[in-house]
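J.: Listed below are the structures to be examined.
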Structure 1
Amino acid sequence: MIEESKQVKLNKLKFKNYINKFVHTIDGDILGTLESVENDCLIIKKEVIHPLYYHIPSNKLKGLDKHAIWLDISERQATQDHLSTTNDKKIKIETTTFRLNEAFMNSIHIEAENRMLNMNAMMVQILKSFVEWDKFEPFSGMVHIPKPVLREILKKKSDKDIIDMAESIGKNAIYNTILFMKGKRDLNAFLSWIETEMSNHSLNIRHIIEGDMNKYIIKHDLGYKFSLYYNTIIDSVFKDQLGEKINFIISDELLIFTFKY
């Protein structure tokens with residue numbers, strides 16, 4: 001049963017129970033999840049890796065039901081008129097003009113259409129990726145290894161060797177990389193790094209939020225030893241930062257960890 005928008009006022013108390021719940025367009029498509037309510041806007045988060053944000057004004061709200069928020073606009077309208085790269089409405093914007101190769105621009109246009117983004121949002125994503133990741137990668141100490149080679153190297157190690165390597169070398173190396181790239185090494189910096197690291201190395205990662213529970217699902221197809229290696233590192237980091245263990249499921253293809261935060 002949808003509660004019509006005339007009966008709904010945008011206040012944080014009203015929407016407290018809808019944080020991280022799905023937001024649907026007028027066509028029934030899922031636009032994203034509710035991040036927060038700021039002034040007269042719903043801040044809706046789209047994607048986990050390189051997230052984008054919709055700032056949807058209150059007059060575009062159709063109503064609420066027990067499980068979701070419904071809007072009175074389509075996804076295309078929301079993308080064209082209300083898409084941003086930050087959840088902060090007060091961010092300063094600078095306009096710059098570039099002269100780019102036509103073939104290069106055509107390629108970006110095609111990619112933007114595939115992602116249902118306007119060109120401004122697409123270019124901001126590209127530049128954001130450079131600022132937050134690409135410019136650091138050559139100096140981060142990380143190297144690219146073809147998946148079949150890495151899988152074979154890990155396969156030759158015993159479980160004890162994998163755990164010892166993760167605890168004695170792997171965790172400290174990752175901590176140093178995070179400190180170099182993020183300027184700090186707390187839990188949020190670690191989770192942000194691991195999302196970007198997996199995404200940039202052709203591994204699939206999903207972040208699911210259900211109430212105060214967070215679940216990360218990493219699909220890698222690199223074998224059980226890869227799961228064990230990152231299981232050991234992630235578990236050790238959480239012990240350092242939260243002082244408690246978290247729940248893991250590992251297999252030849254997947255690494256899943258769940259925690260309350």
Structure 2
Amino acid sequence: MRNIFLFFCRYVYLSVGLVLSLFLVTSVQAEQVSVAVAANFAVPMKRLAAEFEKRSGHTVVLSFGATGKFYAQISNAAPFDVLLAADQATPARLTAEHTAVADSQFTYATGKLVLWSATPGFVDAQGAVLKRGDFMHIAIAAPKLAPYGAAAMETLIKLNLLPGLTSKLVQGESIGQTYNYVLSGNAEIGFVALSQVWQDKQLIRGSVWVVPDNLYSPLYQDAVLLTRAKDNKAAQALLDYLKTESARRIIRAYGYTF
């Protein structure tokens with residue numbers, strides 16, 4: 001009886017030891033990655049981060065905002081490990097300034113600009129509402145901070161509508177704030193990212209005009225590894241994950257292309 005008891009104790013001891021060892025190994029390997037994310041990519045990135053954490057065991061901390069504002073923060077030593085920008089120029093500039101790791105930049109998505117209203121039927125499929133002008137305010141993201149804001153201005157200029165609409169423009173600091181202006185009714189219409197109003201091949205709410213690609217420069221969105229995180233395994237693993245077909249399926253669901 002005593003031998004059976006000793007065998008049982010030894011078995012429990014070894015089992016607990018094995019579990020603790022596995023836990024410690026996992027804890028040592030798991031790391032945290034802090035990501036600065038362009039506001040247009042907020043919704044898909046939350047979904048991607050949750051999937052990545054489940055797969056890898058790493059922890060992802062997300063911050064959302066305007067690409068231009070993130071550039072200023074990163075240049076002033078803000079503690080980010082990865083930047084998911086809304087353009088290509090900002091990651092390239094950080095690389096040239098040795099704030100980002102050379103050869104780590106890649107395009108994770110190509111965005112689309114839309115004119116959107118929270119009210120069904122207010123925006124027509126051809127964007128003729130812009131010429132009618134039967135609205136008090138039109139929201140855009142700040143062109144100097146947000147690439148989608150620059151694309152909106154480019155669109156209005158190409159349509160020869162900017163002079164007549166300048167007095168109606170309201171600017172959000174980011175495309176996220178711009179979306180909220182329209183959602184709240186503070187602006188009847190606004191230029192936002194397709195990803196903010198589109199999921200699984202359908203419009204979530206309101207009415208929309210998908211702006212033709214020839215009216216603005218392509219919205220190539222690039223990711224880059226920041227120099228402070230060059231040895232951060234979680235940061236590199238996240239960037240690798242964004243290149244997988246599994247991640248790209250999620251990204252496509254929000255209207256992005258590659």
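J.: Which of 1, 2 yields 1.15 for Cα Rg over 2.2 N^0.38 Å, as computed?
T.: Here the read-out was taken from 1.
J.: Out of 1, 2, which structure matches 1.6 when distance in nm of label points 7 Å out along Cα→Cβ at positions 210 and 234 is calculated? Spell out each step's value before the answer.
T.: Working: 1: 1.6; 2: 3.7.
This value belongs to structure 1.
J.: Suppose you compute relative contact order in percent (Cα under 8 Å, 6 or more apart) for every structure in 1, 2: which one lands on 28?
T.: Values: 1: 13; 2: 28.
The structure behind it is 2.
Read the figures in this text as sums done on the coordinates, not as results from a lab. Given the structure is predicted, the values throughout are model-derived calculations rather than measurements. Cβ atoms are built from the backbone, for glycine too; each structure is taken alone.
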